[in-house]
Structure 1
Amino acid sequence: MLSKANIISAARECIGVPFHHQGFTLAGMDCAGPIYYVLDRCDHKVPDEIAWHDYDKAPDGSSLVEAMDWLFGMHEIEHDQRGPGDVLIFWMSRRLKRPQHCSIMTTLDRFVHVYNGGPRRCVESPMNGKWVRHLNNLFRFNERID
């Protein structure tokens, strides 16, 4: 079931998983990996024939935002609506300022993500400083039960 509690629990199961570009298992994953993992654990597996595997380490922003809708079954929400279980999209390049990184909120001030630019593994980080400034889009799973 795609409930807030199940989304958060499954996302936290990813903590410690090493970075692996285009990976989405506990053996290795990139920032999209926890989303695939959450969907799988909540019985909403993304079929392999439509899974999003062909993207660059710095995906263009439009493809990441579009994937949230057509691939992961989410809808965009306003910044003031965000909460635990929602997906956060960040821009990472000051020059480009396009959506390139995704994560899952676990509390109002923390999120789980796989970050190649730092620890190179899945971590739970505080929502502060750089992350607040770089927040671009927010999404919620369409079938989430609160």
Structure 2
Amino acid sequence: MKTKREAIIVDLDGTLCDNAVRANFKSNNHKDYWPLYEYIPFDKPNKWCVDIMDMADLYGCKIIFLTARPKKYEQKTRDWLIKHLTLVSFSYDLIMMPNDYRYQPPVFKKARIKELNKKYNILFALDDQRANVDVMREEGIMCLHCGND
């Protein structure tokens, strides 16, 4: 029997990426959050998260970025990852929400987690949103909650 590769799941906005500037715009009555993704290049990386990912990468884990960002921002996201990460193997997958997806992020993430659990031995996940954390835990993944909610 083939052994599944070990992996960790990392959320982007509010977890790996300090998106406080964009989040602040959202809380100031901006109804449509998507245009704020144009400001992805200005996000700073959260050092604690980068350090955890570096350790997992050195251990040989696959890094899986699972984000509710719309897929139309994939290039901006990949450019940001290249600029801010120094992973030794830089072995990662990027899973983004389809542009026309109309469900809440926890629904999207739950469906992807079911698929990922078949392919990988997920060691743990990092996410800042309580609803996403709860979904991952329901699916048997230890998830570290790094948010304020």
Structure 3
Amino acid sequence: MWGNKLNELPAEVFSGLRKLQDLNLGTNKLNELPAEAWPDLFARLGNLRELNLWYNRLGELPSKVWSKSFAGLSHLQELYLGGNALSELHAGVFSGLGNLQKLALGENKLNELPVEIWADLFAGLDNLQVLFLSQQTRRVIR
């Protein structure tokens, strides 16, 4: 489903795909999905191993909306969130992803996160082997 400029998806579009292991939704317009669609979007994908959300302008969504979307993805090993202009993340956004091995957060605005968020941002990611944080937009300090 990569690169289709998707901006509409029913909240339970993936609910019958319980054995799905790889979902590539990169380069779409998921920022245009209504807030009520996010909590259930990946809810029944317990076998998902890889989730690609590159370049979806997720930074335009309130972080509380989409950050809860990762609940229930306990088998997830790779999560790609790069290129989304993310500047807000909650400290527990990745909690519950204990099997995560690769996390891509490049090309965002994470340098704008408060220092106290960084302290617990990756808590519980004991299996994390690769972390991409490159090309964060710089902010000017005056």
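Laboratory data are not the source of any read-out in this text; all were calculated from the coordinates shown. If you're wondering where the values come from, they're calculated on a predicted model, not measured in any experiment. Cβ atoms are built from the backbone, for glycine too; each structure is taken alone.
helix-only ellipticity at 222 nm (-39500 (n - 2.57) for each DSSP H run of 4 or more, over all residues; to 500) was computed and gave -11500; which structure, 1, 2, 3, did it come from? Don't skip to the end; give the middle numbers.
Working: 1: -6500; 2: -11500; 3: -2000.
The structure behind it is 2.
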Taking mean count of other Cβ atoms within 10 Å over residues 6-13 for each of 1, 2, 3, the highest value is that of structure 2
